[in-house]
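Next come the structures, one after another.
Only the coordinates and a few stated rules stand behind these numbers; no lab work does. Just so you know, these numbers come straight off a predicted model, no measurement behind them. Cβ atoms are built from the backbone, for glycine too; each structure is taken alone.
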Structure 1
Amino acid sequence: MTVHIVARHVRLTKSLKDYIQERVDKVQNHFEHIVWAQVILTVEKKVNRAEVVVHAARQTLKSSAESSDLYAAVDSAVDKISSQVKKYKEKMKDHRTDEDMRLVPADAVMPQAEIKFSVVKQVHVSPMSPDDAAFEMEKLGYSFWMFLDENTKVINVIFKRQDNTFGLLQPVKKS
């Protein structure tokens, strides 16, 4: 997970930067699908403000805190974001058990529902290498990315697998 630190009206020392990095890294212990985090530090008069933004799988979480001490503000904001991440992780869990799955007989035929698209997006594809496409996908926090391969001039799709490796879909003509 990358951590971006922005300091406004405050000098960012190495010890402060290390402290923030250490505290934000502990958030990832609760949920491993965090893509990036951003910490914004602001000092106005005697008020120290820390804001933490975490981009997890399909979700952006934010928290902020104010204190007379900058380290206390960081602690409070990180504690708030930790509880949000825990809550989000609990929401993402599949609460069904094996018994629930056995309630439906194996030979029962499920009726086919009509497929409805809620969103259709027009996407500009630009020529790039698979490595560049993976970097772009990670930067934007997506789980897949469609691109035009700069060598073959064919549309490809790169996707992130559950084991944090990448997969590449390349079209093949039927023979």
Structure 2
Amino acid sequence: MEKIILIKPDITHKNQVKSYIAEFTDANAEGINGSNGLMRHTYSSWLNHIAKNSIQRVGERFISFTYFAIRQLDNKIIGTVDIRPSLLPNEYNLGHIGCAVVPSERARGYGTEIIRRAIVKAKELNPANKAIVMSCNKDNAASKKMIENNGFIFESEQIVGNEVWLIFIKARTCDQ
């Protein structure tokens, strides 16, 4: 697996994002996890949206930081990750980290690596967190595997709408 880095989105990624979104659209995705609504905005309005979400709560919504996962070899956007450093009680099922891997790059270890890098960022953004929470749909075996590969332990199931979500927790220790 090639090395990846997490980068804050900016206007220089605009053309790459078209291809990134197209892969999800071709796969009949309704949205892109960990992207803070990328498919619901024009690119420039999305940049404004994620900038605003990283500095203030929007109504009752969490503060979040959105990044592209870029493969260094060819600068391809292979995923998105959204980090929510602190959660209100009603946001617990969302978790601190949400991510996606573009369909053409799945099953290559990138999701596990994106989460690993996001854990480091989450700790930088909120050093006071005693634990990091992640969640996934019960039917999403790939997400469950990526989460477990990063040392998260199953905590509970929650009903979210008409779906069952698995909640995982990773306790912080002094060496993490």
Fill in: Which of 1, 2 leads on distance in nm of label points 7 Å out along Cα→Cβ at positions 30 and 142, largest value
1
Worksheet item: Any idea which of 1, 2 comes out highest on FRET efficiency 1/(1 + (r/R0)^6) of positions 86 and 118 (r between Cβ atoms, R0 = 30 Å, to 0.05)?
Response: 2
Discussion item. Suppose relative contact order in percent (Cα under 8 Å, 6 or more apart) works out to 13; of 1, 2, which structure was it derived from?
Written reply: 1
Worksheet item: Who wins on volume of the Cα convex hull per residue in Å³ among 1, 2, i.e. which is largest?
Response: 1
